[in-house]
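Below are structures written as structure tokens.
Bear in mind that the values in this text are calculations on the coordinates, not laboratory data. Only a predicted model underlies this, so the values are computations on that prediction, with no experimental measurement involved. Cβ atoms are built from the backbone, for glycine too; each structure is taken alone.
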Structure 1
Amino acid sequence: MEEIRESETMHYEGNCIRPPPEAFSILLQVTLGCSHNRCTFCGTFKDKRFRIKNDDTILGDILFASRHMRRQDRVFLMDGDALIIPQKRLVWILDKIHEHLPWVEGIGSYANTKSVSLKSSQELDELREKKLDRIYLGVESGDDETRKRVNKGSSGRHCLEMGRKIKDAGMHLTATVLLGIAGIEDSLRHARATGELLSGIDPDHVAALTVIPTPGTPFWDDLQSGAAQMPDERGILLEMREMLAHTNLSDGVFASNHASNYLSVRVRLPHEKQKGLDLIDAALRGEVGIKPEWMRAF
């Protein structure tokens, strides 16, 4: 018989992040850090080395949630890439969630191209059947030169294939993209290629964020040395407009309502695309206010 050890509180270590839609989810930290953790712009998990947390700690947190988090009907698996957990162990975690949190209706996780590639289509189907139904994929850029420069670790083509793999498994897919990471000279090329990549993946939701340089990262160092230069507010708006103009979704949302952005746009494609472009154009003409720098946050 399994010995049950309920935690006295949830075990959270280091920086913990979750997507905005998971604000009211039970946050279950099953891994520490990110299995890739080499993107030049990201300093989120530099404070910890990647590992999968032990089963006793995970189960203890689930049991704590079973007593104290009964109003929350979703679970989000942290940290940066819970999908990388080997299938047998990840299934065990999902089974424990359903055993002790039977009211939970769905489960989400971040993913990267590596973690998706390590799962077979049949394994993804199994995870979806166990209610792992929402994946957040860090696309960042569709431009191979930009992806190489920021050390994403995969090509745009591979990213497209992994995004389609998630969609084919019947999971809700949010693709995150980053405005500003290509610098000034490559801004529009990055925007066009990213829009084309998003069109190929056809995610349910596109979350556009604007990069905020973080001290201690290679991206920050390049900006400080002059090796790279960020677009200004107008440049970011032009980049977002170009990206949206080249994004064609069958039925999905394109949104820039994250706190990092200068302008909040949320439109459903294809029928609201022009509405989004018109809003950006109005902001470029100065007819719509943009967020001041001090209000932006990552």
Structure 2
Amino acid sequence: MMSYPAHIDLHMHSTVSDGTDTPEEILDKVRQKGISLFALSDHDAFKGCLEIRAILKPGDPMFINGVEFSCKDEEGKYHILGYGYDAGHEAVREVTESGHANRINKLKTRLEYLKDTYGFTFSNEDVEKLYALDNPGKPHIGNMMVKYGYAKNKSEAIDKYIDGAQTANRYLRPEEAIGAIIKAGGIPVLAHPFYGSGDQLIVGEDMEYRLKKLIGFGLKGVEAFYSGFTSRLIRQMLSYADQFDLYITAGSDYHGNNKMIVLGDNNLPSDPSSYPEGLKRFMNDVNIIEA
């Protein structure tokens, strides 16, 4: 790749997971925003990527298959991004199916908790719509609670009620997600590396330990440019990328109306000549799809 796009966003979510824009609407907004390279990274799902690939037209932005796996082990939670993988590979299909099954189990647990603890009930039609979603989560339940008048807004529904449910379901382990991405020919990247569970901020020795452990599993990159990172955090993550010879990516984590994040906002410099080498190497090596 001799020249590099000036505006990229490699982390966004559609209605296939917990975003509010359909894949088609995502593509339209990417066009309008002038983003020239993008990836759709729905949670535990690649269906939206297939939909976007089917509607790309000549002259459209370049596209990368993406996915974001929600992982957990004895030391906490991790979000592992996968880029440029073969969506037809059995390894990716197995972990996405596992992630979907886990989300369905958590949905069942949360609805039962809301009914048993607070007496919150919903129509069979609305419950069936939740179960029919590709990846139902807390925002979907929260929006339904607002519709029924059980909460003033989605945040109150989640913080005051839904988070009280104990969902003791099996999480995908980070080594499983990383292994599946590699088997499918993709590049595994740690999403928003400094952020752990809730408001947890992982820095210093804890951050270095995490990176070394994940690199041992095959991690190849870090999301160093991110909408929620300060310039100081970006510099620290770029330093880690240099230290461990990791790829670098940039993403906004756009969710439509479900989060106050602007599409394309990831703090990446606008001049491609100032891109770090790790980002350039990533764009050279990842499987980019052109219409």
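Structure notes:
- When distance in nm of label points 7 Å out along Cα→Cβ at positions 49 and 249 is computed for each of 1, 2, the largest belongs to: 1
- Structures 1, 2 were compared on distance in nm of label points 7 Å out along Cα→Cβ at positions 89 and 105, and the highest value belongs to 1.
- Among 1, 2, which structure scores highest (criterion: relative contact order in percent (Cα under 8 Å, 6 or more apart)): 2
- Which of 1, 2 leads on distance in nm of label points 7 Å out along Cα→Cβ at positions 17 and 209, largest value: 2
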